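Scrolling down, you'll hit the structures one after another.
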Structure 1
Amino acid sequence: MARRKPLPNREERRRAERRRKRTLIAIVAFIALPVVAGLIYMSLPQSQPETGPRFTKQGELQFMDAETGEPITSIDIEVKQDDAGRAEGMMWRRSMEEDQGMLFIMERSEPQSFWMRNTYIPLDIMFIGEDKRIVNIRKNAQPQTLDPQPSKGNAKYVLEVIGGFSDQFGVEAGDRVEFEVGRE
């Protein structure tokens, strides 16, 4: 006849149960600790180093009131007039000062359309005709989208400034711009 193992007493069962619980807790902690640490790290505010191109002053631009011809305000401009420069534009920039803008000089006067792919800040996009009058303004264009930001007519120049600029300074469609490139 086979011998039966004696049944563990109550105390031995409790100790075995506690060992299993400690082992299970250790396994869960071993797995959960890196997950929790990663979640905490991801939730911390990340200081974003200023990356991407920095503003390079290549000229100055002045806004002129359509009715009075009086100056409204002026800004420093960076100029993009080749295909590569126009394609990159404001992409990768994380900031722009209120008194700065980027002027795109297009090859010909025609309807223009821009998008905000890889652009991190809202912009006012001003479409400017060959006569240097503002055709229309796309205010506070939403960053990081491929939504088209079109002109409402032919534009030879496109000016990008910080979002809210046109409202802050009262710049409107019909106002003129004058610019000089090559001064620093």
Structure 2
Amino acid sequence: MENKEQTIEEAALRLFHRHGYTKVTMMDIAEASGMSRPSLYSAFRNKEAIFAALMERHGEKSERDTQEQVARRKNLSDKLECIFDIWIIQPFASVIDSENGADLLANTSTYAPEAAADLYARFERQLVGVLKPEMSRKRGMATQDLAHILMMATKGLKASTATLAELRRMTDGLIAMAVATVGKS
């Protein structure tokens, strides 16, 4: 059985997709979750906290999926493709067809800045974990720098890409550049 917080998060996510973050009120979320406003406020202090909780849950799931799936990949290109699929492609695909998906993607850092920063830091740590064993000290670029560049590039791609096919093509390009930088496939 779902707990109160999960019920609220799922109701809020449906509303965010349908009406957009800015148009949804705490009253709307209370009604959609089938609870009173005082009950809602006892779980979350505001809409940003709900959005942040959704991002936290997404980050936890992405980390679990990454740990499970990357270990099965044989080469760097496949490992990076797996990470990009989990952290970038799948989340984009899950919202892009909703009426307000583009807004949710483009403004995540506005709606819950600390949660967004944490999510990107988690993504970057996953990249470092895969890149570090492959990086040669002779290449001149630090592993952390390459991971940071890849993470920052995905921010721009998610905010400016209109289709899933275009995002896949662009992330494939990032992977190719990273593999070329490392010098392995």
Structure 3
Amino acid sequence: MLGLKLPTDPRWVNIVEKNIEEILTDHAYCEQKATSTAISLIVSFPEYTDLVKEMTALVKEEISHFKMVHDKIIERGWVLGRDRKDDYVIALHKFFPKGGSRTTQLVHRLLYAALIEARSCERFRLLSEELEDKELAEFYRKLMVSEANHYTMFLGFARQYGDRKEVDKKWQDLLTFEAEIMKDLSKKETIHG
């Protein structure tokens, strides 16, 4: 369903289980960044009414996810750690050239967002199926469904606002690029890395 060309190595869950505190901190910041992305799309492309409506709803959902993750951190007696750079997102954002028309810029941002959500969904599925901590596994199962919905929403908007054939080609090319990035990742207790 997600179209990812390289699945996450299942041993990544073993890395995560050794440091649940780190994955929760990283996850909290991922939710915060997803909130910021939705706000940025509203600010940058206010003339796309359908997009603005959906991004407004997404802001509320993503910030509620941040709160849920932050609550998990507090429940376990920890505090939210500091943010760190996301090597996956940094590498991914090098794919499309900068510039182009406003529509092209929008489509590229939507495709990046779709792919980040797809990878998050895939990682949450792994966590939901493989974590020994059953309470946390159930937590990730519920979030996995949201990520899948976000992925399809972003990809749908890219196809709506861009030329469908061109968007689908860019999407396939981006998936191929992302698979190359993933070959060097899955070695840290981060959602994407």
Computing Rg/Rh (Cα atoms, Kirkwood Rh), for residues 73-152 alone for each of 1, 2, 3, the value 1.04 comes from structure 2
Computing Kirkwood radius over Cα pairs in Å gives 20.4 for which of 1, 2, 3? 1
With FRET efficiency 1/(1 + (r/R0)^6) of positions 65 and 145 (r between Cβ atoms, R0 = 25 Å, to 0.05) as the yardstick, tell me which of 1, 2, 3 scores highest. 3
With helix-only ellipticity at 222 nm (-39500 (n - 2.57) for each DSSP H run of 4 or more, over all residues; to 500) coming out at -23000, pick the structure among 1, 2, 3 it was computed from. 2
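Every number in this text was worked out from the coordinates using simple rules, so none of it is lab data. Since the structure is predicted, the reported quantities are computational estimates derived from the model, not experimental observations. Cβ atoms are built from the backbone, for glycine too; each structure is taken alone.
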